[in-house]
Structure I
Amino acid sequence: MPKPRPTHRISRVEELIQRELGQLLITEINDRRLKKVTFSRVKMSPDLRHARVSFTVLDEADAKYSATALNKAAHFFRKHIAKELDLRVVPELFFVYDKELHDAVELVDLINHL
């Protein structure tokens, strides 16, 4: 059976959640180690009940701590999303480190070295 393609609604909800999470990091989070976090992508499940939020950090050494802290704060983020966005169902949030940025920097460094 073919995989369903993402709909415009799913893409729009992903964008809204990413924007709202970014705002919450700027305005509501006091942990200075999380101030270096940037949300790179949100991937929703087809039923909009789960959201996988990819993030990057400048220093890869902070990635594990950041993932733990963000997942512990998932309920806080979800509560604010419910208040700010008009969604029928507020998705469960799962935060994962997006290693693509780090890999891209390493690749550029390798090319420059050659």
Structure II
Amino acid sequence: MTITFPDLATGERYLCGTVNADGTVTYSILLPGDNDDATWKKQLAWAKSLGGDLLNRVELVTAYETMPEEFQKTWYWSNTQHAAYPDFAWCQDFYDGRQDYNGTNGMLRARAVRRLTI
């Protein structure tokens, strides 16, 4: 089996690939730069304005383990709202690697990814 990586634009970094149930692979590509502290909804809108999305929980922990130099040592929003508490969303601490949830009106940093399924 040959794995073909998508072409990256300037400043993008390949983060990870996820094999889907149908055998396709979804590539997660970290977009350059991050956004200053803002609420969860504002960070979702920011990522969308770049043609991307906030990282999901798996992508965040992968980024913490494989490319922490790309992040400040602080909390970053995920794209994942808490299932039981809709006014909360999951976030990742790039200081010590913890994941937790925070009120969506809280002010945290954000990074964006674009995903490509092949």
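Assign the value 1.18, calculated as Cα Rg over 2.2 N^0.38 Å, to the correct structure from I, II.
Value 1.18 for Cα Rg over 2.2 N^0.38 Å corresponds to I out of I, II.
As an exercise: distance in nm of label points 7 Å out along Cα→Cβ at positions 7 and 103, calculated from one structure in I, II, equals 4.7. Which structure is it? It traces back to II. Here helix-only ellipticity at 222 nm (-39500 (n - 2.57) for each DSSP H run of 4 or more, over all residues; to 500) was derived from just one of the structures I, II, and that gives -15500; the source is I.
One of I, II was used to calculate distance in nm of label points 7 Å out along Cα→Cβ at positions 23 and 95, giving 1.9; which? Attributed to the structure labelled I. So if we calculate distance in nm of label points 7 Å out along Cα→Cβ at positions 15 and 39 for every structure here (I, II), which label has the highest result? By distance in nm of label points 7 Å out along Cα→Cβ at positions 15 and 39, the leading structure of I, II is II.
Here the criterion is relative contact order in percent (Cα under 8 Å, 6 or more apart), and among I, II the highest value is seen for II.
Each reported figure results from applying straightforward, stated rules to the coordinates on display, with no laboratory input. Values in this document were obtained by computation on a predicted structure and should not be read as measured data. Cβ atoms are built from the backbone, for glycine too; each structure is taken alone.
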